[in-house]
1. Work out the source of 15.5 here, i.e. which of I, II, III gives that when mean count of other Cβ atoms within 10 Å over residues 44-51 is computed.
2. By the measure Rg/Rh (Cα atoms, Kirkwood Rh), for residues 28-91 alone, tell me the structure among I, II, III with the highest figure.
Structure I
Amino acid sequence: MVDDNWDSATSLAMLLKLAGNETHTAYDGLEAVEAATTFRPDVVLLDLGLPKLSGYEVARKIREQPWGKEMVLVAVTGWGQDEDRQKSKAAGFDGHVLKPVEQAALTRLLAEITTARSAG
């Protein structure tokens, strides 16, 4: 979970941990790239408006790596216009959800992405 809002990052990470997931948090774009490089998570929930590197830039940097091509990237943001969704898709995101995140909606989205990847 990557968000420059400490409370947002921590609370979503806690919810995911309670659901049985291993979680790590980062609070800026550079830290996000370092964490992805170190931990190689299956899924990265990534805010778009981050300091140091935007979420778009983080997604591009992850996708440039051989290990980042299969990683699931989901934009978790307050930016929900069509243009924002198009930009996140172009940067390599698999999904785009708006804050505040509903856990059930996030679970559905991750299941849809996983199903689509295994079918394709």
Structure II
Amino acid sequence: MVWTNVNAVPLDFPDWRIVITTTDVTLRKIAEAKVAQLAAIVEDSEDIILSTTLDGIILNWNKSAWLTYGYTESEMVGKSISILVPPELKDEVFQIFEKIKNGIPISVLRQSALER
């Protein structure tokens, strides 16, 4: 299957000719479908998935994050991730962001409170 975008423009001549152009947009359509598929996976995941800027500002927030934390995406987008981080871990979280900004590999292994 090939996706095309067709444009027709009438020319103001005595015999009213039309110029028609077509553009192959197949790759764009495939990319849009993949993005939609990935967005659905993230939204329907039972795992908390959110994204932030490298300064810790929340950009996206999935349904599991909403169910876990009780805040909707619209309430959290634009806010700092520090809202969700326990006070004793805030410095560590922002040190991780700094390492990422500077291209330094990170490895974080932490036993969750539930596993202790």
Structure III
Amino acid sequence: MLQATSPAKNVLSTVRTLFTHPTFSMENSNRVCALIGTFVAQNPTAFHAEDGTGYQFLVEMLIILNSSNPQVASHLIEPLIRLRRYDETRQNLMHQVLIQLKQLDNLSADLFEKITRALKNQ
């Protein structure tokens, strides 16, 4: 969790590196929430980076979790569906990644509902 909240410019790279740590597993929802959930919810500078890298990272994780653990994916998408709270640039980036997710062939019902509602309310 501490690594995910780091103010360092390379925090996303650090988070990605932690996927290879022997105690981390995408099948362990507590570990996923501790690392990915902390990054998206408690590191607003990195998650909401102007280049959209934080959003794209979350999309990558949601695509994996959509198949393996849709309940965790549904929880982790929360910061992305609150797009109206942000400036136009970030809203547009969030909108783009939500569209990208909505086009998944096997999109879980929970994610579909949240994404559809977010896009409708924009």
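All of the numbers you see were taken from the coordinates with simple rules; none came from a lab. Keep in mind it's a predicted model, so treat the numbers as computed, not measured. Cβ atoms are built from the backbone, for glycine too; each structure is taken alone.
1. On the way: I: 22.0; II: 12.6; III: 15.5.
Checking each candidate, the match is III.
2. Details: I: 0.94; II: 1.05; III: 0.96.
Max of Rg/Rh (Cα atoms, Kirkwood Rh), for residues 28-91 alone: II.
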